[in-house]
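These are the structures, in structure tokens.
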Structure I
Amino acid sequence: MTPLQRWRGPLLALCILLGVGCTDDGGAVQEPRWEIVQEGLPGALLSVWGTSASDVWAVGADARDGSGPLVLHYDGTDWARVPTGQPAGTLWWVFGFEGGPVYMGGDGGTILRYEGGAFTAMTTPGVGTVFGIWGASADDLWAVGGSSGASDGFAWRLAGDTWAPVASLSESLPEDAAIWKVYGLSASDVWLVGSSGVALHWDGSGLTPAATGVGSSLFTVHGYDGHYAAVGGAGTGIIVELDGAGWHQASIDSTLVSGLTGVVLGPDDSGVAVGNYSAVYVRTRSGWAPEETGFGLAGNLHAVWVDPDGGIWAVGGQTFVPPQTDGVLIHRTPPEG
């Protein structure tokens, strides 16, 4: 691999997140643009994830048509709905591995495993809502959640085909807190975030609480190359970042958004956060700043993911109260050239 090939992915991702276009050698090309890919879907979309620009999953609310939660897959050419075999329910998160399996979590303690073209409903130790799933490998997986009332938090680990509660969680988690999401950079560096600004760190042997300085929910956490960020807020948007001195609140114009629910980080200090009323914030080395998509959306953006080519995918809809409807998926194109 040449030095140019080695840095092509990070370079293109940086160009996307800076809002400029670059060729492989850094020359200018057509700027990326936002586009609406799906809208008016019967269920709101709540999570998006994939392995490439031609392998993207989006999951969400019950479509209320007797065929259960909305699950969409993109193969690089077409979007198709994928039936789960579940008659009802909402899926809040999707995460998996290249070549499979792919895991989806949702209402009633639901965790679905998709592998070899088929879904399996896994046995879980509880009936709380699974709001987040992440794993360092297919053999080392976490699932977290709680109740929609921001309480009854739980964390499960997968061993073989069996999900089991994390015994040390009760020592670190307030009784009235839920855990909304989980993300890590290795099996011994994992963060769980939740209601009331809860942040718990797993070091491979146990969980340790950390102060975030936030009193409202942190809905999503993501990391890249030793750097973490979490987003949340109620009334105003909040972004907190982790460095050597601990968690600290990032400077943003919070008057532009009542809350943030999705975040993803990338190379060269880049990042994207999304939230209520379809707000989008982009991070560069200068910090976080709002970005206009160029079109109006009636609902909220709930989650965001960046593919290896630098394309940004964000999903949402009417997410505040059930039934969660009017699903939307938007995409910012990677640079051409």
Structure II
Amino acid sequence: MGGADFWSNAEKAQATVAELKGVNAILKPLDEALAVGCDLEALEELAREDSSLESELAAEVERLGKLVDNLELASLLSGPHDASDALVSIHARDGGTDANDWAEMLLRMYSAWANKHDCSVELLDRQDDEVAGIQSATVAIRGPWAYGYLKGETGIHRLVRISPFNSEGKRQTSFTAVDVSPEIADDDTEVELRDEDIREDVFRASGAGGQHVNKTSSAIRLTHFPTGIVVQCQSERSQHKNRATALKMLRARIARLQEEQREAEQAARYKEQPKTGFGSQIRNYFLHPDQRVKDQRTGHYVGNFQSVLDGNLDGFLDAYLRWKAGGGTPGAADDS
């Protein structure tokens, strides 16, 4: 990074800076834990002679314990793509307008989490609903171990609340699907894309209006025949840029599919089949009759709905990593 020509290739330079952030995310806490451990030995000797230092000793022991816990958690990020950036796709499902509104709430939630963790957020695709909220959206969240932390968010998220779109004030249940994939570099040889396996469709971008909207066919939709995966991008005015982004999204989806296949093969060895289909929501969010958020897999529970929507997801993300490392035994939760 100290080289005179380091920034001559901006894209490569940014990738190097991101790699450095990822390395420092592990090394700095490790260095801090080692330093605290060394200081603790000296403090313990002093406390034996001066009892007034016992409270300070206890505080340092607690601090070291938290540092070690965080390092143990980081060690769980050992998947092949865990250090990668994340592509988060959100799709409204059952629930009508409430589901569209719920999808946009989740988009804000993940953006807020990213901002709290010094991650950048780039909107790649957004389909607004005619009434409220969004039909779907895809964002790139780029930062240290973004995919490793967020991959457990893949699944159905269920919201129960008094509908703001229902004049009778009835309780409404809404479902939104979240899909998280690793952002794969174009030169990654593990994910091979062949031109003959891809169909490209060009269409006019849709949106709220403006001089450019619906005047040029700049939006791109790619269909990958071997996997059936379909991605699209219309966030840029340039058809070339939209194609490049769509290819990146397709590469990410294929990489995640390959990872899921490896995990399924491993689960099959232990006769553990993942639960899918109706009723397989990974997390329930309640605004009525009381406020609470509970993960169906880990049993992790938060009694402050708004705090979770403000991006305070670390408890859920950490619990998922530990749950996965422990074999994935379902949490004792059955909220209806």
Structure III
Amino acid sequence: MSEERELSLSPHAVKSTLSRGRERREELCPVRTVFQRDRDRIIHSKSFRRLKHKTQVFIAPLGDHYVTRLTHTLEVSQIARTISRALNLNEDLTEAIALGHDLGHTPFGHVGEDVLDELCRDGFRHNEQSLRVVDFLEKDGRGLNLTWEVRDGIVNHSKSGVAVLGDDWGEVNTLEGEVVKISDLVAYINHDIGDAIRAEILTERDLPLEAIKVLGLSHSQRINTMVCDIIESSWDARSCDIIRERPAIKMSPPVLTATNVLRDFLFDRVYTPRSAEEESQRAEEAVRTLYRHFNEHNDELPAEYRLHSDTNERRVVDYIAGMTDHYALRLAEKLK
């Protein structure tokens, strides 16, 4: 029945019956499509639950209303599903990618990611770790055995530090994955502004006027402007007529320019300056302590991590990346 509903989707949407499949073949579910099953597996995973105690921007905040990695993930899913439905794409595939895209994120947000990237011989990128989580680390080394399309969307969603839709933006192999990629940006730009105002780092008056004139002053106005613009600018994706080139998920030039202005403003005023703050320094020190200790005392790693990798460094990185903020801080303090 679910597969029959997909017959009315855009010809550019990925149909579950045409999925490239899983690494290990499984019997089909009589009720759910393969993408619906992927979504459910992600939601029931341990790494998904831990997102509620992982930082988005503000490390272990005391307030109840700051964004966490879990609430960020849910916002990305909501925005991406809205766009996907409007463009007549596969909403189930979109949702699965959105819910899984940050499963490999470190504690302490990008502070933790930057430190691990510096320490690890092969570097560290949270999108690649997210793929490692679903392929290998979940379910005691068996992984979640997700479909190729969901895995592709997860590993190709990252675009940190590059201009929106710029030359280095990269490409996902499905339009549903592209929708998640741009929805991730819409979500974090807007909720990070809200958190920065909540933390009294910014006021609404500080926001760049040239961006606010286009996007709107309030949180809801900006998201509505961006989402509606993406849908209108990407309307070719909804077409029932087959066209030779795959449509692009994009923004109109005025909204794109305003979005980049707002993004650059956040890097200048919120993201980069935080590296000098006491809590960021404490987070960096915690990651360094954990990395150094467990590389020197491999026998103290939990058994599940000692079994799941060829090298000691990889085991240590897997363990640290899976930690929540509070757990990492407590353990680092104990080890010191």
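Throughout, read-outs are computed from the coordinates displayed, never taken from laboratory work. Here the structure is a predicted model, which means the values were calculated and not measured.
Once volume of the Cα convex hull per residue in Å³, for residues 101-172 alone is calculated for all of I, II, III, which comes out largest?
With respect to volume of the Cα convex hull per residue in Å³, for residues 101-172 alone, the highest-scoring structure among I, II, III is III.
Which structure, out of I, II, III, was helix-only ellipticity at 222 nm (-39500 (n - 2.57) for each DSSP H run of 4 or more, over all residues; to 500) calculated from, if the result is -14000?
On the way: I: -1500; II: -14000; III: -16000.
Computed on structure II.
Where does the value 5, 25, 32, 24, 11, 2, 0 come from, among I, II, III, when P(r) over Cα pairs in 10 Å bins from 0, in percent is the thing being computed?
Of the structures listed, the value fits III.
Taking 8.6 as the value of mean projected area of the Cα convex hull in nm², for residues 53-148 alone derived from one of the structures shown (I, II, III), identify that structure. Walk me through the intermediate numbers first.
On the way: I: 6.3; II: 8.6; III: 7.6.
Computing mean projected area of the Cα convex hull in nm², for residues 53-148 alone on every structure in I, II, III gives 8.6 only for II.
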